[in-house]
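None of the figures in this text is laboratory data; all of them are computed from the coordinates on show. Just so it is clear, the structure is predicted and the values come from calculations on it, not from any experiment. Cβ atoms are built from the backbone, for glycine too; each structure is taken alone.
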Structure I
Amino acid sequence: MFVEINPLNIDQRLIIQAVNHLKKGGLLIFPTDTVYALGCDLKNKNALQSLAQIKGRKLNKVNFSIICSDLSHLSDYTRQLDRSVFKLLKYYLPGPFTFILNASNEVPKYFDSNKKEIGIRIPNNEITLEIVRLLGNPLATSSLHNDEDEIQEYFSNPTVIYERFSDKIDFIIDGGVGKLEPSTIIDCSSGVAQVIRQGLGIFEN
């Protein structure tokens with residue numbers, strides 16, 4: 001399914017279709033405030049396995065981030081945050097950043113691993129945020145590209161994305177032309193913020 005959703009006038013019926021697809025274990029390609037992303041319901045183990053397979057890795061070896069709709073449920077997925085780190089999150093999110101935080105005890109269960117950190121995203125994109133709100137829990141997500149790949153047009157053009165991925169992904173959302181830069185990754189797991197990948201977001205500590 002290839003659906004067009006206007007981020008300025010969101011059709012709730014299409015959001016509901018996307019969420020129902022996720023709840024059934026389906027994978028989704030969707031817009032963010034950076035490049036288009038690939039994701040699934042964090043709490044569906046079969047979907048997580050499928051997402052890892054698409055990335056060509058075993059679930060316990062892949063580093064997915066999770067997309068939340070806000071900071072209110074962060075404590076379910078991360079250990080208690082220093083006040084200074086929480087202030088950073090409040091200041092920069094929603095926005096084009098991925099924050100690496102210490103994972104809660106629940107996170108390893110999702111990924112069949114001993115993951116000690118988890119990447120948190122709250123993109124400034126109402127389509128994505130509305131999907132997460134209605135789903136009721138975060139999405140597990142990865143950019144369409146691999147870290148070693150140069151980002152090409154198909155990561156930003158929904159029509160080209162459909163042509164390239166429609167044989168692998170059953171639900172693709174056209175939310176307009178995306179960006180050609182990924183999120184900026186900031187590691188806060190030590191309690192001190194360190195930029196480990198410079199992307200679209202400008203971080204000033």
Structure II
Amino acid sequence: MKIDKYEKIGVGKYRIYLSNGEVIEIYDDVIIDNDLLLKGELDRNTYNKIIRESELQEKYNSCVKYISVRIRCTKEIYDYLLKKKVSGDDIDLIIDKLHKNKLLDDNYFCECFIKDKLRFTSWGPYRIVRELNKYSIDNNVINNYSYLMNDEVVYDKLYKLISKAIKSNHKLDNNKLRNKIYRNYLNMGFKSDMIVNILNQEL
């Protein structure tokens with residue numbers, strides 16, 4: 001089949017008109033990788049190959065768009081593609097390409113996740129680790145960034161949270177307030193002895 005014409009139809013995407021009257025849509029990476037501009041024609045094997053590669057590129061691009069909203073981890077991309085009914089082999093190929101292009105990195109995800117939760121939520125270390133486990137982040141990766149949740153940082157965060165909670169609940173008697181704060185921040189993933197220590201100082 002001879003390639004009669006190329007027509008650009010979007011960012012990095014082209015419509016190709018073939019001599020048999022067929023029209024196909026493929027991506028510029030696929031055109032370049034298969035030397036289509038030089039060859040000017042397609043045999044059946046090349047045709048099947050570029051159709052397959054364009055389908056993969058379409059799925060890959062949707063992942064890039066998904067990642068552009070916020071940082072994602074490998075499990076999120078896997079689940080995202082699974083919902084789109086992408087086959088296991090194709091999922092592996094797409095995830096591998098995202099890793100190679102540095103668009104997917106569980107180490108970076110873990111680091112950003114911990115910093116974000118420490119700064120913007122009331123979560124303690126145990127809660128943060130539990131949530132990272134839900135994302136299937138490897139424990140070795142989590143351990144590599146556990147220094148971000150050192151006792152000094154966590155204590156300072158918890159002290160501010162408890163001080164604020166005491167001021168907001170000043171009408172409660174001390175015992176009820178202590179129990180309420182203790183249960184709350186224990187559930188939020190802070191160490192029991194750290195909570196008690198701060199409560200003993202403040203109440």
Structure III
Amino acid sequence: MNIQLFIANGQHVSFAQAICDLIEASAAQRGTGIARREATYIASKMRGGQAIIALGGPSGDQLAGFCYIEAWDHDKYVANSGLVVHPDFRRAGLARQIKAAAFGLARDKYPHARVFGITTSAAVMKINTELGYRPVPFSELTQDATFWNGCRSCPNYDILQRNDQQMCLCTGMLSLSKQEEEEALKKPKSPSITKIHIK
């Protein structure tokens with residue numbers, strides 16, 4: 001299956017409505033929340049170089065998958081959102097490739113930001129864990145009201161409201177920033193404990 005991943009740009013804007021439709025259809029199929037997006041919003045992400053698009057098919061111009069990034073709290077956090085794969089391209093590891101590319105894009109554009117996401121998908125949780133995310137309470141994620149307002153179109157929004165925005169059916173996941181990870185690698189390792197024999 002010939003599929004190429006691109007950092008989306010203005011040339012990909014024609015796919016914006018198809019991406020929105022695919023996200024909505026995927027949410028309806030799963031019965032749990034992927035917040036609804038508007039085509040103008042997706043197009044703005046593409047024009048800003050803040051999205052990954054996968055194209056495939058015989059002529060390489062069929063929408064195969066998509067994911068975008070967005071910074072929050074004055075660039076302290078960045079989220080990968082809207083991950084979706086077209087049904088014709090599923091079960092080939094494409095979601096993992098798109099997610100990894102979006103994760104790399106987020107860390108390159110915002111090296112000081114922690115990358116986070118919320119999801120109900122066990123498959124996405126597995127991919128996130130492989131990328132270095134860990135499950136966290138919502139209190140460790142962005143507190144920007146605009147981010148959480150994006151959940152309003154989710155069928156589970158009432159659960160989030162009832163729990164004072166502290167928990168929902170989604171799992172919050174968070175990774176260190178690129179800078180934090182690089183600094184951790186520079187730190188000297190603690191001396192290892194050697195075995196001693198006591199007579």
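One of I, II, III was used to calculate Cα extents along the principal axes in Å, giving 85, 33, 24; which?
Source structure for this number: II.
If mean count of other Cβ atoms within 10 Å over residues 37-44 is calculated from each of I, II, III, which structure is the one that comes out at 16.6?
Going through each structure in turn, the value belongs to III.
Given a value of -10500 for helix-only ellipticity at 222 nm (-39500 (n - 2.57) for each DSSP H run of 4 or more, over all residues; to 500), calculated from one of I, II, III, which structure does it belong to?
This figure was derived from III.
One of I, II, III was used to compute P(r) over Cα pairs in 5 Å bins from 0, in percent, for residues 85-140 alone, and the result was 4, 17, 26, 25, 17, 8, 4, 0. Which label is that?
Label of the originating structure: III.
Identify which of structures I, II, III gives the largest calculated value of relative contact order in percent (Cα under 8 Å, 6 or more apart).
I
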